[in-house]
Structure I
Amino acid sequence: MFFFIPAIRGLAQAFLLQDPFGQEVHFVGLENITALLRSAEYWESLRLSVNFTLATTALTFGVGLLLAFATDRVARGRTAYRAVLLLPYAIAPAIAGFVWAFLFNPIVGPAAALLHALGIAWDPNRSGDDALLLVILTASWKHLCYDYIFLVAALGSVPRSVIEAAAVDGARPLRRFFWIVLPMIAPTVFFLLVMNTVYGLFETFAIIDATTRGGPAAATNILVYKVYVDGFVNLDLGSSAAQSVLLMIFAISLTVIQFRLIERRISYDVSQ
């Protein structure tokens, strides 16, 4: 009721042209999709979505891996350390967006005041680059806990005897990480890459709506937010549905590419 019926209705809507009040409906075939493929605004939103997803994935995974390694170095208060890092996951995305929008508000935000004191002209209300950086930081901070949980569990499953044996043989920390630890946690890394991609493409709507509303000048108008604007603000339901279909195809294509290029190189047998 809540998934298949809306999904089928949205797929059908992609081939229809409907007035904002729903009085007239016409079947137009692939016209909605071809119009999008000819739209420079759509391609710009697609480019922005790719850059946003790549930046969010890299930042979330990198910081999550760093904090997961730091967990092993905490001698006392490890439980409290983990609890603090997991707190952002309990915050709703919209609330996280409002909090970060306030912190970096160019007029009253304390973080923005610090940047201004350092001589950085920060203003996400006017600068598209600043706005994009703000939503990337917010989305990464919100999703950081997810990566942290899996990476802590993966690192905890690496046999200490193997790492100690490599250290005795003279392998330095970086070499031990890239040649021993990383191959052993490769399945978790691959899983997180796929989930972070899905998160960046589909689950950041509330954050963008709360922080920038797609602005300024569409600088943060990624595909998932453009679907909402065209469908519920501009009332162009056919184009909005067509964008949803193309977004799903794009996400599936990225996932397939990830499986083809990365998954075949991963061994799930830790005994190797």
Structure II
Amino acid sequence: MIVGFIAAVLAALAYGTASVLQARGAAEVDDGAQHDEVPSAASTFAAMITVSFLIGFALDALGFIGNMVAARTMPLFVAQPIIAANLVVTALLAMVVLHARLSVRDWTGIVLVIAALTVLGIAAGDEGHDDAGRSLHWGVLIAGAVLIAFGLVVMRFSGARVAVGAGLLGGVLFGVLAIAVRVVDGVSPFDLGRLLTDPAAYAVVVCGVGGFYLFTVALQTGSVSAAAASLVVGETVVPGVAGIVLLGDTVRHGWAVVAAVAFFVAIAGAIIVAMSSAVADVEAAG
């Protein structure tokens, strides 16, 4: 589990740093649009080819690899909250790089996340190796497709509340992605034939693309804070519960209640941080 813990922490650091660098890249390009206006395609492309944005993109790729390693080598109820803690990294770096200000509430959320993740790390047992068979491999792929379809419906009819719905569904898709990564065949040891014939491998792609799309829509069409907070809930609760119920993730003997409390405190802390003005500004720009 040590390898998974290190991978999850590195992923959180990479994701959080990438967000700030991409926001900085966006800030370097000014096309004259007002803060609440959609930037032009030309300015968006110009932001994407800045050094800051490109380094951020590379860090996103590194974070994704760390995310995958963590999902396969440690309980998901620990891995996913650590990944969600990238918002803490974003907030702290935004304070340094973008001169954002953090309120007492923001600092409270940061302390809650760090404390809860420490307790979770102590309480965690081994990652599970149970597999519900081929039905689960097909299940994550079907679930991904259904969630994307439902997300499109939500976007059409939820109006001003689209940020919450799209953000939550995007988070759930990232959660299903983590489950798919845990069960996919042909990774260790590597077997290309098994990998290409496993529905879970395609679920990783479907859920990754769909989650990214829905979260992007949530950021563009509603409250950034609401979208980010909803994403945290979706990407932590679903895989955390599924890891225990379906995959056999365990908690140290006698630590079940403590782990459950720490899990939800970590989520609450991440939601508080997600609603900080520093994170909102970074997400909006990036």
Structure III
Amino acid sequence: MPLDLALPVLLALVLVAFGAGVGITAVGPGGVFLTVALFALTPFPSATVAGTATATFVFTGLLGTLSYLRSGELADRRRLRLAAGLSGGGVAGALLGVRLNAVVSERLFGLLLGVFLVAVGVLVWRRAGGSSGGDSAEGDRSSSTATDGGRFADGFGPVRATVVGLFVGTAGGLLGVGGPVLAVPILVAGGVPMLAAVAAAQVQSVFVSGFAAGGYFAQGAVSLPLAALVGVPELLGVLVGWRVAHRVPAAKLKRVLAVILVCLGPYVALTS
């Protein structure tokens, strides 16, 4: 599918893609901005928008996973089990979401998703408000391996992680918004440290986006030229976002996450 877009539109997509990449690894919700931009600025149908955006999330998930492996957030076995549970449920959800894309009213689902984002945003803000003064990015990373280890495992056992993954995968497959936009706030609201939540969501994103993109590709609903255009700056943003996540206090990141969700919810609900 060739690109026939005005230069200002192409530049806008590149800038949004870079910002989306930053958001993906810094706070989780980031990919959704790319999806919204593709929907608003291009003439492609919603299936192509969702399929193209989802295809880029496969590579952002891979790069994000490698980045968080390097910094140690995925070194603990309990975190890997959490990521595996999220991914297992996410794969089933992604396949279901692709099928639902053709039969379910996106407006109704968007309304429910918007309300959900606002509710979770409020929960995350309340948790950030109760964070201790030592809730820095480095402290969040190190304490999650020690004092938060039991809570990480107990709060999200195999069944709960799989259920969350199924929900996130279905939403991601249906709307093409990526997994971290939902996985991170759910994990953070459940008590998972911020960096650990973002790291686990990167792993899940690889599987959710991979299977969803495969489903859309089989339908001819992936624009490879457009995916390449936005994918490169998005990957650069992923690296920047990873550095931001390790230099900004986790409490501030949680507040940023909460504000993004509360502002994003009504927009998603009203524009779906």
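Here, each number is a calculation from the coordinates, and none is a lab measurement. Model, not experiment: these values are computed from the prediction.
Out of I, II, III, which one gives -0.91 for log10 I(q)/I(0) by the Debye sum over Cα atoms at q = 0.14 Å⁻¹, for residues 87-190 alone as computed from the coordinates? Traced to structure II.
Assuming -0.21, -0.27, -0.35, -1.29 is log10 I(q)/I(0) by the Debye sum over Cα atoms at q = 0.07, 0.08, 0.09, 0.17 Å⁻¹ as calculated from a single structure, say which of I, II, III it is. Value -0.21, -0.27, -0.35, -1.29 for log10 I(q)/I(0) by the Debye sum over Cα atoms at q = 0.07, 0.08, 0.09, 0.17 Å⁻¹ corresponds to III out of I, II, III.
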